[in-house]
1. Given a value of 1.58 for Cα Rg over 2.2 N^0.38 Å, for residues 73-152 alone, calculated from one of I, II, III, which structure does it belong to?
2. For volume of the Cα convex hull per residue in Å³, find whichever of I, II, III sits highest and give me its label.
3. Once volume of the Cα convex hull per residue in Å³, for residues 57-240 alone is calculated for every structure in I, II, III, which label goes with the largest value?
4. Which structure, out of I, II, III, was FRET efficiency 1/(1 + (r/R0)^6) of positions 217 and 249 (r between Cβ atoms, R0 = 25 Å, to 0.05) calculated from, if the result is 0.35?
5. Out of I, II, III, which structure matches 32 when relative contact order in percent (Cα under 8 Å, 6 or more apart) is calculated?
6. Give the label, chosen from I, II, III, of the structure having the highest value of mean count of other Cβ atoms within 10 Å over residues 201-208.
7. Out of I, II, III, which one gives 0 for helix-only ellipticity at 222 nm (-39500 (n - 2.57) for each DSSP H run of 4 or more, over all residues; to 500) as computed from the coordinates?
8. With Kirkwood radius over Cα pairs in Å, for residues 25-112 alone computed per structure, which member of I, II, III shows the largest figure?
Structure I
Amino acid sequence: MPLPTRTYLTPQPNDTIQNLCSCEGHAQVVRAVVWDSKGAVLASANKDGTVRLWNGTTGTALGILAQHRSWNTSLAWHPSQPLLAVGTSGKRIMLWNTQTRLLESTLIGHTGRVTALCWTNDGASLISASADKTIRVWSLRQGSYEQLQGHVATVTDLALHPTRPLLASASEDMTIRFWDLGQMRLIETRRDHEWYTSSVSWRPDGSQLASGSLDETIRLWDSTDLNCIKILGHHTDWIRCLGWHPTEPCLVCGCKDGQLWLWDVQNDIVLGTTLAHQKSVVNVAWRPQGDAFASASEDCVIHVWSIGSRG
């Protein structure tokens, strides 16, 4: 049986995405990047075991927060406290105080590398995903966790709805799963992607979820019935990461070929593409103000990109 014919997207001339600064100093692959709540400082996680802090406007190095033998795989900055959660390949989650630069606590429980982190909206709990196929919800006050099971392969990403206790997870089992955190149960499983799902991100108004996949497409899901309502693709390579603009119907995605794509999702228009990195883009993060975003790559560099007029 012949394979279906794919029509690939054409990269668009870029007059929107402009390099603002670059952060250089990591010796190996940068696995994750995240902004603090004020949008002033970037934190980056690296395969060399370091977590580094940067001035997000100038790219100036502000110091090394952590250094250990395990890879740092994921990051999540607390929504209101100077507390940075760092996931590692050593199966642990480290909680660092970014003001004192001291390790406050270590969460132990996963049996595989930690792959993704996110805080609950009130900051009371931390949610983690792992190669051990599970999701854990850690109560910092009680010092305990509850576990969500259902995926049959590595959980690759997490996204918590901005106003509801609705968690979305992506996995190498090719599914998107939706979880009710109030009742700690699986609500729905969707298997529309044709290969590993790599990333999930909620639109800030909570109306849609975007998911990216190694099948080179982005899918949009309605938050009410959890059905797929739109497909954006095929891109020129695997979708490794994506993120919604904080206030506009605008989505950025990073690909294995080093390209960034900026989408106007409302009108299904590619606003611009740029060859951002020499190797795969593995993480993107919008500044809370929405005027810029950061991209992290296997080429060991972090770039911060300003967003010009979108007409």
Structure II
Amino acid sequence: MFSPLHFLGGAFLGWSIGGMDFAALFGAAVSAKMVRYWHGVILACLFCLAGCLFQGYQGIETIGSLTSQSLATAFISSIAAAIAITVLNFFKLPIPTSQAVVGSIAGIAVVTGTFSLSAFGRVFLCWLATPILACILAVPLYFILGQIINRFNFNIFQRDIFYRISLIAVGCYASYAMGANTVANVGAVFVSSGALTPFQAAFLGGVFILAGIATFSKRIVDTVGHGIVRLDSFSAFAAVLAEALTVHFFAFIGIPVSLTQALIGAIVGIGLIRGVKSIKARNLRSIILGWLVVPVFAFLLSFGTFCLCKAFYPSLF
């Protein structure tokens, strides 16, 4: 039975993920002053929920198969991932939420003796591929979109309207892709434990993510919009489109990946086009350090919490 205690674990994790990942949807557009923050929040919530319900089941199956779960271990892994995400959110760094979730699940798998190198290795390879693929996609998109837009010979007012509409459209698409890809991080462990069906997990996970978008997302927006490469409206359009295509691709193959890694990979690709000097290397190094720290932190939290609970409350297991 899915008790209020377990519900709290999933809710905390979904809230943390929503607060972290909004910046990868409309953060660049908000920073470029093309979309108002609350308009972006509303659109992100609507399209994210649609992605959760229509396509989120694929990633749920993958994450759920990483290791067997009980209600107790599902709760522990959810709380550990949520704490890791929330703590690092306070440093205003765009942390890859998928890494936090898989790191916490790996902690449970190791301590229970159910760790599968092949299953976790497949996910790890997709993590490595995410920023690289987004970086590669961003380069041709930047040139192709630039050529198309230049053919229209927009005046300054028409160009402003075009970019505003384009950033809204691509932000909505990225929100859908985020829901399809990321909801597995919230609900998969509860499906694995038998507490929820895939549809219930997708719906509840979507609701929890929306709560995070609406209440805890503003801290990361400036880091994404200006912290690595200062994005104009066109660059933001190309970067978010490359991110959305990358994340949606992995949603189709059922591997949850990080939106922030995809977006930052795309931003770096654009920065390379505009010249290496345009990339703020110090900020980029800090972000990459966060990518390395978060799965280890979540792993240790999960591993340690399980061991403590096992020692003091063995009846839970």
Structure III
Amino acid sequence: MAAISQNSAWTADAVSGPDDFAVELSDTQRDAIITAAKRMAARGMTIADLWGRDITLPELRGTMRKIIREVTQESGLVVLKGMPVEELSEEETALAWHLTTAPLGRLRAQSGWGELMGRVEYVDDGRDWRGYTMTKELNFHTDHADTVALLCVRQGPAGGASRLVSQGALRAIIAEEAPEALALLNRGFPYAWFDEAPPEATGPVSDFNVPVLVEHEGRVQGVYIQSFMLQAAEAMERTLTKVEVEAIDLVRQVANRPGVALEFRMEPGHALIFDNLSMLHARTEFERSDNTSQSRLLFRLWYASQPERPRHPGIAQYETALMRA
């Protein structure tokens, strides 16, 4: 078994802050992004029109190669600065974000409805919607992608800090303090499908376990959505043991310890590009504004790596099933 990369097992105490992960776009790169996005928007194009096409901007090739290496082989995180959000409309910004990050892989749909761009903002439409459309705090979790690209278009009046934590660091802490819990987490738990069951599903939950904090080819990987595990047990009419419940919650507890997770507030034009396989992320509660120009808005893209990156079989089975949903 390959040794775990120490670069991917960092804690907030071990770095000086988000600038340790920063990459800044040059003026030349910003100009190229603006020109391409405006040209495509003028032709009425959307992200869906670009799906599956090679749209890499020549000016960004070298920078994106470095970003991909950092995300997939090193720390797992890049804080990208300098996206020209103030020079573009929302529609142009959406195109610009995909044009910039397209080398990360192939776009993944973010729901059973097939949406390719996630608008992370407050939505008041009377429905019990996903957590990212509410102002409440979001606990540590993973998304359904290899790589997540999250661009801050507008920031709200207060709150909304991003939080990121390395699964490698969590594994090291839990291995030392609670090896029995780590064994349960590596074994994994069934996950609830909710409204996104794949065609082959035999029930409301997966018929296999999905692991977290598991070693695979030199990195620590995992899927961690606490509510999905608890809901699966309820749907199966299975009572989790006290030890299992404690193991599941221990991940959240350790991630929330001072000095473990990196926490900071993104500003407009700043973005996060991170390895969703090896990191958990969260968000603090934010204050909303009735003024649209001051309301918090982030654009989120999910990417599947091309070519495929090494994934633990349990993780690959779960993500592949979701892709078929």
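1. II
2. III
3. Top value of volume of the Cα convex hull per residue in Å³, for residues 57-240 alone, among I, II, III, belongs to structure III.
4. III
5. III
6. Top value of mean count of other Cβ atoms within 10 Å over residues 201-208 goes to structure II.
7. Among I, II, III, the structure yielding 0 for helix-only ellipticity at 222 nm (-39500 (n - 2.57) for each DSSP H run of 4 or more, over all residues; to 500) is I.
8. II
Every number here is computed from the coordinates shown, using simple stated rules; none is lab data. Only a predicted model underlies this, so the values are computations on that prediction, with no experimental measurement involved. Cβ atoms are built from the backbone, for glycine too; each structure is taken alone.
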